[in-house]
Structure I
Amino acid sequence: MRAPMRAITLWEPWASLLAIGAKRTETRSWATRYRGPIAIHAGIDPRGLRACAGDGAIEDALAGAGLALERLPLGCIVAVAELVDCRPTEELVAAGLDDPFGDYGPGRYGWQLDRVRPLRDPIRAIGMQGLWVLPVVLVQQIAARVGADLGGASASNIV
């Protein structure tokens with residue numbers, strides 16, 4: 001049986017940058033051994049939006065997807081993806097796998113995502129710190145929006 005589906009809460013605009021594919025790696029100060037389906041949750045705290053106001057690269061990336069900083073969802077699951085690897089950021093930089101929307105400083109880790117699928121209608125949810133287990137009801141709502149292909153995670157095998 002596969003592990004329960006996990007989620008990670010990020011401040012906006014970084015959650016939406018992941019959802020639209022402008023950001024392919026989430027950088028963290030800690031590593032994880034978890035691999036599998038992961039929900040991208042946009043936290044409710046607006047400080048990230050205020051910090052990024054006027055950042056042309058972020059605003060341009062969002063605009064390319066028809067989004068704007070002032071209209072990004074807060075307190076919602078905005079995408080699902082597969083967490084396929086977690087590597088020290090130094091390795092990612094050396095391989096040219098860094099992107100402009102992460103903190104690739106020394107001693108950090110890059111969570112590499114694949115098969116990112118944005119949710120057309122974000123799902124309201126309360127986020128948590130760290131890597132957290134999604135409640136069954138949220139897994140069911142996500143499955144209804146993206147189909148049953150959640151990399152093996154489903155409401156039937158969440159315990």
Structure II
Amino acid sequence: MKKNGFTLVELITTFALISAIVIVLVQLVLNVKNTYEKLGVKTELLQTQGTLLDKVYTSLLTKNVQIISYCGENCLEFYYQNGTSERLTVDRENKIISFGKHTASFLDLVKISSLETSISYAQKELVNKEDAIFEIHIPVTVSTIHDQDFGIHVIFQYNQNMVSIVK
């Protein structure tokens with residue numbers, strides 16, 4: 001007897017193999033998509049971080065800071081020798097960090113923490129030298145990228161006789 005067609009067992013086996021291959025391919029595509037999205041977010045955050053740090057460091061190093069003043073819980077004002085000033089502000093609710101004329105807006109999945117500062121002094125007085133360090137830290141984290149801070153961390157070394165910090 002000659003058969004034309006497939007047996008039920010052959011059809012079920014073929015269907016099961018094709019289903020397994022499709023499931024593996026779908027999982028692979030979803031993993032690649034998630035990785036791509038994470039890399040896109042990470043790249044954007046690193047670019048924003050780099051731009052903000054460049055603006056802050058350029059101003060601090062080239063404009064001769066005279067006074068650093070706290071202007072609120074999440075605000076610092078820098079007064080320069082040339083009579084100008086710039087503000088560093090953190091708007092946690094709207095996910096915005098601003099410095100001077102530059103403003104950086106962050107995605108909804110980003111969490112911006114409060115502006116933190118600290119001051120360290122040299123153990124012995126150094127005449128006409130940078131004898132203190134003012135640190136600024138604004139943590140920026142993303143729920144999908146664990147254990148990485150995309151925030152602003154500035155370390156400004158200064159001479160206590162030349163720069164005043166007003167709280």
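FYI, it's all coordinate maths here, none of it is from the lab. These numbers come from a predicted model, not from an experiment. Cβ atoms are built from the backbone, for glycine too; each structure is taken alone.
Things to note:
- Parent structure of the calculated result 15.8, given that Kirkwood radius over Cα pairs in Å is the read-out and I, II the choices: I
- Among I, II, which structure scores highest (criterion: distance in nm of label points 7 Å out along Cα→Cβ at positions 38 and 62): II
- With relative contact order in percent (Cα under 8 Å, 6 or more apart) derived as 18, matching label from I, II: II
- Comparison of I, II by distance in nm of label points 7 Å out along Cα→Cβ at positions 54 and 94 - largest value held by: I
- Structure (I, II) behind the derived value 1.5 of distance in nm of label points 7 Å out along Cα→Cβ at positions 6 and 102: I
- Per distance in nm of label points 7 Å out along Cα→Cβ at positions 46 and 70, the highest-valued of structures I, II: II
- Looking across I, II, the calculation of distance in nm of label points 7 Å out along Cα→Cβ at positions 22 and 78 that yields 5.9 traces back to II.
- Among I, II, structure where helix-only ellipticity at 222 nm (-39500 (n - 2.57) for each DSSP H run of 4 or more, over all residues; to 500) as derived comes to -6000: I
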